[in-house]
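These are the structures in question, set out in turn.
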Structure I
Amino acid sequence: MRIAFFFAFLCILALVSCEQEKGRLVTKHGYEYVNHTNLDGAKPQPGEYVYFQVQIRNGDSITHSTRLQGAAPFLQIPSVDNPQRRPSPLEDVLREMSVGDSVTVFIRLDSLRGKFNEFNDAEIIYYDVVLNDIKTVDSFQENAKREREEQKQEAEAARARFSTVADEVKETLRAYKAGELQEQLHETDSGLKYIIHEQGSGKQVEPGRNVSVHYFGALMNGKMYDSSFKQGDPLRFPVGEGRRIKGWDEAVTLLREGEKATFFIPWPLAYGEKGSSPDIPSKADLVLYLEVVEVY
């Protein structure tokens, strides 16, 4: 989901009217929340910028998360309060937080206008917020400039690796067809085959986690159909939710953060009998090179 969705959603949540319950805190404008950390630090001041992460939950099920966007989103605390405007829960609770604080805001579904398919069976929407940083206007501008430069350099480095990775995939595919990888080749019960090029030492990829990966996908004749290296940005997605083909979801759970591997995906685990127009024909086996950038 795009970050813009969260702010649209926040505008709807701003219509909520809550009642205080025992053990919970209440923001200036009446939103209930629990502070799980209660760190004793400076709180955001009017005009300052706050960097945060937020996820929306139906019970234990995460329906939306800004962590899939990569860099933490931010907003500016208004310099002047508008008495005609009730702040969103996010803006209001961030005013009560210190850097490193983690809070949960409780939104009663029956207090919202409209219906939300993901919450048909819920009474409360859980809204988790972590405050990552607070910056003055000057430091925010300096940081934004630095981040843009870093992102540009990372994208350029990824694109520069595109040709190298393409050559490596072709060589791996040649060796696979020639039967030269038998001692390195692993196979799962589903028929997915793979070799590990470089071991990772980070967190294991598991269903329910979010992952950031660089990839290079090709047909068995070596023709590329898609690559994050060419685009310059890694792909981010939640694992195990069917956002990718079956072979992708299984492949990534076999890896750790920092690991690099090539997978040979049989067509039933790929795009099946229909294929995927225009690049992937019917019953096409695929080769997929993966680098796990981050698990979170």
Structure II
Amino acid sequence: MDTWLEDFFAYLRYERNYSEQTLTAYGTSLKAFGLYVKSLDEELTWKTVSSDVVRSWMVSLLEKGTKPSGVCLKLSAVKSFYRFLLKRGLVEVDPAYGVHAPKKARPLPYFIREKDMDHLLDDVTFPDTYEGRRDRTMVSMLYSTGMRASELMTLDLSSIDLAESVVSVIGKRNKQRLIPMVPELVQNLRDYLQARKEFLEDKEPTDALFLGTPKGKRITYQYLRRAVRDALANVTMQSKRSPHVLRHSFATSMLNHSADLQSVKELLGHQSLSTTAIYTHTTFEELKNLYNQAHPRA
């Protein structure tokens, strides 16, 4: 058995050029698996290990507190080892084949609570300058429409229809979608466009909606991110204060107010409904928190 391991690691090091870090991780995982196998039955060998043994090892790891991501890495080492043995004709059956890794926990997206966004947009004063009106409008648009930062940055004057209260967005794979605009956002845009006109006075006209310089250059992501981060600092201390957090906040608020998942999917421009479904977990966590705070027996 030890010879097989030595041959396997020689293969990884010299033929596959695996890093020393990966080799160490694989070595630790396979040593632990070997010890587990022997703890079950001293007569077991690499040849006689079954799929049930691999599965029971995974269960034992989870029961000891190993995270699913850690179990996935350890299982990957076992799978690689048995693929090697099978190709070399050292075993007839791969016991790790068909054994599925545990699902990794998907982190819930960060979002800003509705009351905090209401406070930001209703009570916090932005500077009465071009930059102040622009930044307020960008924050309002990200939160009111759920569009991506990249989509906001590429908006043109022709992208917005104030009369119809809609904005046309070009998303991933150049797919166009129309997003309604709430009256507050429409008014913010009217105010901003007046400031934009004065900002560009005597300058070359440009179709870019949000400008970073009087020369008509579009806003950069670095500036957009800083503007959003500074604005959100007025209402939250959480470390995640990026434009994408406002997209998460939009989706969470929509679902909290009974919007159906399919509609939110279309507004966000998601390809798959499963991508949008992550926000249902966010709203459920919010519901649990409210329950624990309000229920007399919680």
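Taking -7500 as the value of helix-only ellipticity at 222 nm (-39500 (n - 2.57) for each DSSP H run of 4 or more, over all residues; to 500) derived from one of the structures shown (I, II), identify that structure.
Among I, II, the structure yielding -7500 for helix-only ellipticity at 222 nm (-39500 (n - 2.57) for each DSSP H run of 4 or more, over all residues; to 500) is I.
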At a computed 54, 24, 17 (semi-axes √(5λ) of the Cα gyration tensor in Å), which of I, II: II
Output the label of whichever structure in I, II has the greatest value of distance in nm of label points 7 Å out along Cα→Cβ at positions 80 and 272. I
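No lab work stands behind these numbers, since they all come straight from the coordinates. Since the model is a prediction, treat every value here as computed from it, not as a measurement. Cβ atoms are built from the backbone, for glycine too; each structure is taken alone.
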